[in-house]
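Below you'll find a set of structures to go through.
Values quoted throughout were computed directly from the atomic coordinates according to the rules given, and no laboratory measurement underlies them. All values reported here derive from a predicted model rather than from experimental measurement. Cβ atoms are built from the backbone, for glycine too; each structure is taken alone.
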Structure I
Amino acid sequence: MMKPVVVKFGGELVESPERIAALAASMARLGRTTPLVIVHGGGREIDASLARVGIEKRQVDGLRITDEPTLDIVVSVLAGLVNTRLVAALGAAGVRAVGLTGADAGIGRVKAAPPHMATSGATVDLGRVGEPVGRERPALLMDLCRKGYMPVISSIGASRDGQLFNVNADTLAAHLAGRLDSPRLILAGATSGVLDRDGSTIADMTFRDVEALVSSGGATAGMIAKLGACRNAIESGVRDVFVADGNDLAGLAVLARHGRAAGSAKSTRIHNGRSALRRHRTIGAAERPERGEGPPRLRKRKKAS
């Protein structure tokens, strides 16, 4: 069996019924040729639920500070509403999707995260936030993929003594990609990859580039956590990590299947190689896939007369 590709969808991509249906249809087509493990967030819906019950949202460097009342909301939104809705949409698209949390069969075993050293220099207690642990392969996910199912995982983890924890979805996806020996990890969100100070997509980054961007203050709070997850994935053996625009489903599918951008798709590749930090360059018009999600086919150029 091919090793599964892990794709994480940000919560903003799984909110509206129309967007979820389009995403599900795209993943259904991709899943016919590429085993997939889906991880999802749901930050904005968590924020809305917290606001409805009068609980203040608190974050540091893109990480949610989670007390007990906040954890109850996080679990109900992610494991209940968002996960079930996404699984149902995938099922309607013909996918044998299985909804899970990290608490199921220990696939998201965690320990309490240590106090976080913020970029501001402050030390912050994150509360009921979990940090993934363990190196063993998640047998449940491997079995499901082998039998043609598509695991869909909400970012809730459990400790060995049965306590639930909120886990950053990028962090969980990176951890699972390493344990599954995935060839690539794709973090799909609402932005066109990692942006520089001018708002241009950075096409290629190494560890050193990531550290330089964060230390220079060039990364936003949410991107700081995402870049940390990317680094963790590379360190655990994932060859390539892509931060991609999840609204471009055709481009996302080409990334997942072939590990390269196509057409007008914009994404950032993060790897453990030579420094590049060049602005985005995608496959040119003469090299674009002839169909929305097919492999790039190089067309011969006519010789100049």
Structure II
Amino acid sequence: MVFVNILLPIFMIIGLGVLFEKLKQPDFKSISNLTLYFFTPCLIFAGLLKEHSQMSVFLPKAILFMLLLTLSFWGLSLLAGRLLKLDAGRQSAFSLTTIMMNSGNYGLPLVLFAYGPEGLAYGVIVLVLFTFPLGTLAVYIASRGRDNPAKALLEMFRVPLFYAIILATVWRCFSWPLPGIVFKAVDMVGQAAIPGLLMLLGMQLARTRIKGDLPAIGISSLLRLVVSPLLATLLCAVLGIHGLPRKVLILQTSTPAAIIPLLYAVNYDTHPEMVAGTILVSTLLSALSLTVLLSVLGV
């Protein structure tokens, strides 16, 4: 029932995105801009303004969790790459897909369907905590040996998500009142991000083919879908994270490889076919891995 109630709706919407891409060949960039530059910032802004009963306790531990998990997976990706005897370019591609989980397109709908609005509130925080540190690290990994990575880092500050985070943080710090009707409008627009992100994921997968180093793709998918939940569970136990925050952290960091590394891989010519193959394989296999994980975590 876990698959039917939680994961099947997600894959149905992803499937609609695939079908839409195949039948209509829409302007992907326009739809992407609408979702990433409008819907998602509203979702983040509204989510950060909502009151969270355990947030003061959760936030410091979540930051430490993020740092430890990221460093652990960077080390694991380097070790696995050495065992696989990957050259520098393929090592970068391998690290990108191993470190960066799909906590946005896939993770937010997943925690919403599994744990409702309260779970989504924590999911937004997790997305915010991981977005910029991982994005910065991804640019560094993808651009090693290439020209002008600073330019790519500056591009991150052109993304409205960054300003939604800053604005919401300042708003909360100064306890400024926000008219209820304005908050409702922003919140409603933000809700469109959930199906929008899944549709975008489906449209991107429709353009993806499995190519590249198959053993590396398999190992990267294994690390993302099997090792990540085990390591996340261990970190939660060590840091004393319990209850719903624990479930959301483990679930959201056990999602398949993210789409964003593909953009960096294409930009820096870091074996994009290998990155795309890992995204597709890990997303398909996540139907099984996340069904098992949700059964263990409980919903």
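Okay, here's what the table says:
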quantity	calculated
Among I, II, structure where mean count of other Cβ atoms within 10 Å over residues 216-223 as derived comes to 22.4	II
Entry that produces 18.3, 58 once Rg and Dmax of the Cα atoms in Å is calculated, selected from I, II	II
Entry that produces -9500 once helix-only ellipticity at 222 nm (-39500 (n - 2.57) for each DSSP H run of 4 or more, over all residues; to 500) is calculated, selected from I, II	I
When distance in nm of label points 7 Å out along Cα→Cβ at positions 16 and 224 is computed for each of I, II, the largest belongs to	I
Answer label among I, II for the case where relative contact order in percent (Cα under 8 Å, 6 or more apart), calculated from the coordinates, equals 20	I
Comparison of I, II - label where mean count of other Cβ atoms within 10 Å over residues 32-39 is highest	I
